[in-house]
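K.L.:
Structures for review follow.
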Structure P
Amino acid sequence: MSASMLDTYREVITPEGVPLHLPAAGPIPRALAWGIDFAIRVAGLLLMSIPLAFLGDFGQGLYACLMFLTMWAYTIVQEAIWGRTLGKRVLNLRVVAHDGAPIGWMASITRNLLRTVDMLPFGYALGLLSSLFDPHGRRLGDLVAGTVVVHDAAPSFASTLAIDTVLAPPQPLQPAEQAAVVAFAERAPRLSSARQQELAAIAGDLTDAQGQVGVLRLYAMANWLLGRR
């Protein structure tokens with residue numbers, strides 16, 4: 001099996017010089033997400049066709065317009081605003097720029113319009129071939145738009161503090177220290193709460209806190225280091 005069929009990590013360097021590992025998604029979870037989105041769009045069109053059938057030619061014209069919007073605007077709008085469609089949300093996937101930043105309207109429009117090329121000659125064959133040879137599983141639309149689809153698993157801990165909380169470190173950090181804080185934020189969600197707190201205790205002088213409060217402060221500092229402010 002080709003390595004690009006599996007999930008891989010893409011390393012990018014933030015403006016602060018911190019290496020960030022993006023868990024790039026392979027073709028299989030992306031195909032499942034596309035299937036969910038396709039089913040949602042088809043179901044929506046079927047529901048809309050029932051009342052429009054009673055409007056004669058006007059209804060047919062309106063249905064054609066709605067079909068166009070459903071098939072194209074559905075993905076473009078959702079990815080430009082939220083970075084993911086409903087199908088990607090179910091599979092915990094997100095579309096980001098090549099440097100890990102959120103994508104904008106132009107990137108969303110580009111990657112989705114180029115689906116017509118990725119579909120050639122049939123069944124997304126060209127897009128699949130591209131993803132097999134790309135180390136991060138990107139289809140042609142992603143390569144042109146400068147985007148990559150990544151896993152976006154939510155942290156496993158519960159907290160009253162918002163995940164997007166930002167906290168500046170109380171003192172300047174060396175590059176190695178910055179990398180350690182970011183690495184903690186990347187890996188801690190896959191650890192038990194006790195293990196998270198144990199690791200956060202090592203940085204007690206930085207967070208000036210223990211237990212879950214220290215964990216949350218490290219997350220907030222990682223957000224600051226990654227420019228999420």
Structure Q
Amino acid sequence: MKTILSTKKLSKAKKQKLIEAEFNIIEKNFIKTKSIDFYVKILNEYVIFTSKNAVKRILKNPIVNQVKERKIFCVGQKTKQFLEKHNFIIQENADYASDLGTLIKEKYQNHSFTFFSGNIRRNTLPDLLNDNFIKWNEVIVYETSLNPKRVKENTDGILFFSPSAIESYFMKNKIENQTCFCIGTTTAKALENKTKNIQIAAQPTVENVIEEIVKYYK
């Protein structure tokens with residue numbers, strides 16, 4: 001039986017899928033998020049979300065009704081589905097921030113954007129907006145902190161869902177001959193100088209990471 005480490009807690013359904021495929025699962029949250037107080041001075045024409053965490057913070061803030069009047073640009077199918085569930089209007093969606101940025105550059109260069117984000121995020125989208133002189137502002141609505149933990153168990157595979165989790169993992173652990181399963185190319189890139197044993201999910205969702213593990217070992 002293969003032992004798999006997930007660097008974040010999985011839902012019961014996702015964990016059960018791995019158990020049914022005869023994997024032993026270890027789960028540890030290598031990053032933590034918390035709400036912070038924020039104030040929106042300017043809400044531009046369009047709104048950008050790159051994570052469900054940011055959407056959750058907006059849902060608990062009085063500005064939510066104003067945000068729902070705007071059309072949304074978002075990254076990831078799960079973020080899109082979560083936004084639609086809460087009656088936000090999706091204008092554009094892409095699997096990666098780089099793809100969303102390219103789309104904005106090509107079709108929306110003369111428009112303005114408000115980006116709701118966490119304190120730790122990639123510069124991909126902001127750099128692209130700045131390089132193309134697109135008007136935008138950023139509101140940080142939650143904080144991500146590293147939560148390193150020592151993994152004492154022997155593992156065959158490791159699930160990574162963000163570059164932050166990779167950074168946290170390496171603060172107390174190393175990779176020997178484990179295979180690393182990454183949710184997407186951005187996460188995989190953060191591992192490139194650590195190991196060559198990298199598998200990337202077909203689509204950047206947790207479900208696809210799990211499918212990749214099952215396919216790889218079976």
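Bear in mind these aren't lab numbers, they're just calculated from the coordinates by the rules spelled out. Only a predicted model underlies this, so the values are computations on that prediction, with no experimental measurement involved. Cβ atoms are built from the backbone, for glycine too; each structure is taken alone.
K.L.:
For which of the structures P, Q does the calculation of helix-only ellipticity at 222 nm (-39500 (n - 2.57) for each DSSP H run of 4 or more, over all residues; to 500) return -16000?
P.N.:
P
K.L.:
Suppose mean projected area of the Cα convex hull in nm², for residues 102-189 alone works out to 7.0; of P, Q, which structure was it derived from?
P.N.:
Answer by label: Q.
K.L.:
To continue, here is another question. 21.0 is what came out when mean count of other Cβ atoms within 10 Å over residues 70-77 was calculated for one structure; which of P, Q is it? Intermediate values should be presented prior to the final figure.
P.N.:
Numbers: P: 16.8; Q: 21.0.
Clearly, the read-out refers to Q.
K.L.:
Then there is this: If distance in nm of label points 7 Å out along Cα→Cβ at positions 30 and 206 computes to 3.3, which of P, Q did it come from?
P.N.:
Going label by label, the one that fits is P.
K.L.:
Starting from the value 57: which structure in P, Q was percent of Cα pairs over 21 Å apart calculated from?
P.N.:
Working: P: 62; Q: 57.
The read-out comes from structure Q.
K.L.:
Still on this structure, I have one more. The value 0.70 for FRET efficiency 1/(1 + (r/R0)^6) of positions 126 and 198 (r between Cβ atoms, R0 = 30 Å, to 0.05) was derived from one model only; which of P, Q is it?
P.N.:
The read-out was computed on structure Q.
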